[in-house]
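The structures come next, written out as structure tokens.
Where a number appears in this text, it was derived from the coordinates with a stated rule and is not lab data. Being a predicted model, the structure only gives us computed values, none of them experimental. Cβ atoms are built from the backbone, for glycine too; each structure is taken alone.
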Structure I
Amino acid sequence: MKLILIIEDNSGIAELISNTLVDNGYRTLVADSGSRALELIKKEPVDMIILDYSLPDMDGKEIINGIMEANIDMPPFIVSTGRGDEQLAVDMMKLGAFDYLIKDRSLISRLPDVVAKLDHDIQRELDLKNAQQALKESEERFRNFVEKSTDFFVKITNQGQIVYISPNWENHLGFPSNKLAPLGFFKQIHPDDLKVFRKIVVDTSKKENQDFISSYRIQDSAGNWKYHEVKGFSLKEEKSVFVNCISRDVTESVLAEKTIAREVFWAEEKEKKRLAEQLHEGIGPLISAIKMGMGRIKSLKNFESSELEVINYCDGLIDNAVNQVRNIANDLMPSIIHDFGLVKALSSIVAKTNKNGTSKITLTVEEPLVESDRITSVIIYRAVHKLIEHTIKYISTPSIAIVLFAQNNSLCLTFSHAGNYLPEAKVIGQKTIDIEIENIRKRIGSLDGLMVLDQKSGVTRKITIKIPC
């Protein structure tokens, strides 16, 4: 319940004003002089004042000055004055009075509405003040969170212009954040990640309250690339929509995963090599000996036609076994790469697959190629082999185009096809297909390589592989 101080030297008018305010739900104090009013307001804070301008000991201006000299915040006040003193009331309103009341017959009838209106304005001002304080505290908490967080915050436009960047970027990248701001955020993103990340930001900024999860690499002052996972959301401020990005450095975990993937890859290659050697040096000679034994059996005597048919049938099975052992050994350890290089190895896969008539594959090699080590060659060879198998397995009579080329000291390959998924692919589902593609991507990533998928209508139409040499 708000407390109102009535400063009025006419006891009758003071009593009428007090009774009216009490009836309307207020508490009141009455002072019949300026000095008495100052005593009361120093003892107990009041919410508003109804001030008679002309008092025996001081006028309205002197009372206001006295309150301010006592270091008391001047409460909202209404001036009451006699008829003919309207100019004085206007002067008081210039000093901050909310309204004025003429002491006539309408005084008591007008009083509740004027006080209620002032009360409403006081409450609105208080609510606004509380909201501003809450906003200030919220901004302070957010600032503390941003500045002390291990995550990195940046607010950008859809063109990558930096609106705000948290101070901890400076230690992370090794140069002041104010140096990054003029360049724009996109300038520091790895070229291989930029196209995808830029598109995500642009799409997110088209509508407020959109969010995304992505990743990118960003370069520090020493030229090293750091891996970031990023969560972002769009937020409209005034007429513009900005994208807020909260990034986390995951470089250590990514490099650890790549190291593990590389070790797993080499463990698999060693095991494949061991199996290939066993086939070549153990089972291969054994089958060859059986083949020779069958030849000797055929030369021992003249067999009846039925017996000779069985022997020839077994001889044919042995030939198939020899071919299968040779093929398995070659798949496990493609010696063609070591003997003739990657291009000949890829040409061999293409020629062999085209003979089956299930697809049409073209291989284009753009010279000159950068020199690649055996690891890179094996990974690309296996990736192409798996992609061809994957495409023939799930795509109806595909037409496949493979292009091998060099770019910025990296060995690159594009694998594109035309065709639609077979019913079998729809049965196993997109998730299973994505897992198979992801396994290839992990092998490429183990050598710091990149694999980008270009999908249309849910079908992967083009795959680009890039491995630094």
Structure II
Amino acid sequence: MNGLKKVSVGMLLVVIMYAFTACSGVSKESASSQLKEDSSGSVVSKAAEVKGNTDPVTVKIGLAATGYYNEREFEQYVVQPVKAKYPYITIEKMIGPVGGDGLEQIVASGNIPDIFIASSLLLDPFSRTKLLTNIEPLIKQENIDLGRFKPFALEYTKDGGGENYLTAIPYNHNYSVTGYNKDIFDKFAVAYPKDGMTWEEATELAKKLTRSDGGVQYRGLEPDSAIRLASVLQLPEVDPKTNRAVVNTEGWKRIYELQREIYQIPGNGENVGGQKAFDQFLKDQRLAMLATLNLLTPLEDASDSVHWDLVQYPQFKEAPNTGIHFGAHVALITSSSKVKDAAMRVISVMVSDEVQLDAARNGRISILKDPNMQTEFGKNLAFLKGKNVQAIFKSQPAKPAPSSEYDTLANGILNPKTKEIVAGKDVNTALRELVDEINQKIDEKK
């Protein structure tokens, strides 16, 4: 496993809470003669030359959580395009939790999907249940050109499986971006933020916007959780080899000092994070800037009265144009599958130019490097008209730090420590306490 232990099964629930929305592309010239739209608006292949066995076959697809595809997306990006290209393949969808003992129960039942849709950050449970397998021979057999993929997407997915070969194929990935409320900037006559801001510049801007006016306390900036900020700098939490906390470092000190500076701006210190920050930004309209992960989904549901736009995620000087660590939705073929060839054909459709372009136009970040996946992004979404959506593509996800099975446990201790530091606790003291607290919890769990 390259010395890497992946995140605990419990981390699945954390990632599901922040399930990402993502996207695709293909050159108009090469695609136009090959595409048609079905009644749902999905782009599918007009025809396909099918080689090899074409006997009727059913491919079972298990979704580790409903957040990976909603009903419409599953039909539009999987069922219909597969039916168009491979009419002899029938898709059967299965949804079952893999958190806790869920995956073990599925394995024990014997009713194991041929394909699992999961997260690149959460492949460890599949490894421990021996469901992962080397899919590179199948990729070669189906002539899937990996040169079309963003190199980092394949590299980080391979890391997620803990092997020197691919055990899954990504089909979209997360992104980092900053949303801002134009009305708050206008109210206080402050110039809008620009792409390329550093965290220091964003903090100075926040000081100008954090004010009380008309009985309303406006906040300048919400930086999100400590663990997300730390992921940008690839800071590990627990050493996967020793299972000991590794957070008493200059890197983690930097993260907590940044949070302290932002939250200690008079009036900006609510330290809400999570859903409350989204509510302040989109409902209360008293948060000027929100730097976070996968912001488009909540923005789509925002009231028309919210005058928002996007700007590039703030940068650390030592990590320019880098956002929160990489996480992808991936498709893996289970080792127990008896229809691996057909399963790989299904995945080949999911990552085809046609399907990726359709998904990109509907707000999913493609794993293909074709520039059209970026230029066509969001074209089907009216709420993105006139918005600076290209800000999304100006920061590449950071490479995930080596993770351990105790990271979820550590996260539950690391994030609350921000509040103590903002309240005045010495950062060095807090870091020493964190090491002791995390190690104690690890020992208890063992």
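Source structure of the calculated read-out (distance in nm of label points 7 Å out along Cα→Cβ at positions 218 and 274, 4.5) within I, II: I. Given that Cα extents along the principal axes in Å, derived from a single structure, equals 150, 48, 34, which label among I, II identifies that structure? Comparing all candidates, it corresponds to I. For relative contact order in percent (Cα under 8 Å, 6 or more apart), find whichever of I, II sits highest and give me its label. Of structures I, II, the maximum of relative contact order in percent (Cα under 8 Å, 6 or more apart) occurs in II.
Tell me which structure, out of I, II, gives -17500 once helix-only ellipticity at 222 nm (-39500 (n - 2.57) for each DSSP H run of 4 or more, over all residues; to 500) is calculated. Walk me through the intermediate numbers first.
Working: I: -17500; II: -10000.
Among I, II, the structure yielding -17500 for helix-only ellipticity at 222 nm (-39500 (n - 2.57) for each DSSP H run of 4 or more, over all residues; to 500) is I.
Thinking only about mean projected area of the Cα convex hull in nm², for residues 210-409 alone, which of I, II has the largest value? Let's see the in-between values first.
Working: I: 19.6; II: 14.7.
Structure I gives the largest value of mean projected area of the Cα convex hull in nm², for residues 210-409 alone among I, II.
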